[in-house]
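Visitor: The structures come next, written out as structure tokens.
The numbers here are math on the coordinates, done by the rules we state, and not lab data. All of these numbers come straight from a predicted model, not from anything done at the bench.
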Structure 1
Amino acid sequence: MKNSNLPPWDSADAAASRPDWQILTQKTVFENPWMRVESYDVVAPTGNAAHYGVTRFRNRAVAVVPLFDDGTVVIVGQQRFALNTYSWELPEGGVPDGEDPLEGAKRELAEEAGLKAEYWREIIQMDLSNSITDEVATGYLATGLTSAEGALDDTESLEIRRIPFKDLLKAVINGQVRDSQTVVCALRVHHMAVSGELPKHLINAILG
């Protein structure tokens, strides 16, 4: 019997009625400590032959929304190598296999923002680029913030700013902030405020 609590576009229900991808050949073409690139010859669900390259990540991505009681949030800025652009983002990073994502998020918050949090809440799960990678991410809301000691990675040079959450949201909407985890987590927290999922003082601080 179909679960009436599921939306009509439930992915598990949709997948059950369709054929899967068939793998004909598979080989690893590149590998390093962070990722592996694999090449596949496949048969698509349509029955047609295809070739796919997939990047498989060894780490789970995590992002943290460090939200203060006054409605401000901490973001970090850094020059990103792949796009060669300067990016404003929430504190975020990678969590190795076998490590609790929450523990990894706590480490990233301390390392990148110099903060620790009394209260943590998982707010979203994401597939970051599901057409060519298997990278998944978890977003957290962190409140009850105080100072903490942390050490940056030896390739990181970060600028830290504490800004009103509404300014981060505006930067997301106008495209000034483009990092996918930051965009999704900021919109999710705003939705939580609008829908009453946050404590009243945080709702007032975010929406006031």
Structure 2
Amino acid sequence: MTGARTLVVGATGMIGGLAARMAAGRGASLALAGRDGERLAERSRLLGDCPYRAFDAYDLDGCAALAPWASKVLEGLDAVVVAIGVAGFGRAEHVGEAAAEHLMTVNALAPMAVVRGALPALEAAGAVVVVTGIVVDKRPLGAADYAASKTALAAWLGVVRREQRKRGIRVVDVRMPHLDGGFADRAVTGSPPRMPPGAEPARAVEEYVLGPLYASEVGDS
């Protein structure tokens, strides 16, 4: 990882924050992006004053501009981590339209915009790793809108991955397992169903995010 120029989008969240800290500890050159400017500045300071930029998921043009900005400040871009998203629960008829729109924007449209901007900015043999989640494969009752937003992103990434093969750009859909980190408890609507104990966050990020992010071979990860 030494010298790998890496943008972490969602760096103030649990997964993005862990990915940034672990990558920095292995010598990556980082740029950070997140929603909360104050927390982002503090995260930057703890990681050696790396460049950072705040953004709003509803500003899709701003999302698309993150990777070109990172490429400029890092003098090139080798890898991108996209770890943004929100949870939402409730039977379909009980989820309001505003909550449904929020889930689709933050979980699908915003990550798509980040990746769209990243593809032209990445160096040859670069990688973009996007966290979707186990909800793509295991869609629980009471989470139709949440599952739909993440599944839409996963389907989009599957096509983009095939489109980018000839360029040698790896597009990785990370279906992160349920983690013990309180993510579901911060849902934008409804309450989470009863869930078994989750995976330990740092170990999961190590396996599911950093592993494929800095893999040496181009493949179908």
Structure 3
Amino acid sequence: MRIIRLSLAFICFQASFTFALSTEDQINHYINQVEIPRLAEIYPDAIISITLNNAAALNYLPACDSESIQIRNQRPDATKRTNYEISCNNPTWKSYAPVTQSIMIPAIKTITPINRGQVISKSNTDVGEVDLSSLRGHVFTKKNPPYGQVASRNLRINTFITVNLTTPPMLVKKGNVVLITAKSGSITVRMNGVALENGVEGQQIRVQNTSSERIIYAKVVTDSEVLVNY
């Protein structure tokens, strides 16, 4: 019987403690228990921190007689700044708390200057920590490296590499001898040809059939093969 009374007393203490949390404490609890785990699922390798701004302004809000305030992130897709909408049912009020987020992710960066047109590889890159909000465009990571891509402009040392800083490598160059593969249903025909222009993987380029001298458009598959679908 004594054990039951102690358990009930402990439960009541927990309830009283939760009820006694200040608005600032409840927001910090929301940050630690809701927002950081949510962002960690989106960015599993990131170091995440969230700072509540202007916390002193919360002291001017009326005391909330409800068990807890309601909190909602107004911009869940934000990577830097957002506002939390906070509200109370008794008495009824609503306010906003600005927060700043830091999402540091491991990403590929240059360790030597890379010239425009130079191939990006393991030898001229490494992994570093970068704030996601400071990047423009999709960043490359160890799981999705840019190796084999070509720099679209001159890159300084310690530049984090994003998609808009790279272009696919030129697989076929004008004048290259290529194998033309033509497919129509289950029928496949192969013939020799000559590329009449440069092309990257997946690009349609003009190719001349060596035998018939007919010029056709074909999709670049590899550095020595193009594909035609009929």
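Visitor: One of 1, 2, 3 was used to calculate helix-only ellipticity at 222 nm (-39500 (n - 2.57) for each DSSP H run of 4 or more, over all residues; to 500), giving -11000; which?
Guide: Computing helix-only ellipticity at 222 nm (-39500 (n - 2.57) for each DSSP H run of 4 or more, over all residues; to 500) on every structure in 1, 2, 3 gives -11000 only for 2.
Visitor: Could I ask something else about it? Which of the displayed structures (1, 2, 3) returns the greatest value of Kirkwood radius over Cα pairs in Å on calculation?
Guide: 3
Visitor: Right, something else. One of 1, 2, 3 was used to calculate semi-axes √(5λ) of the Cα gyration tensor in Å, for residues 65-136 alone, giving 45, 10, 7; which?
Guide: 3
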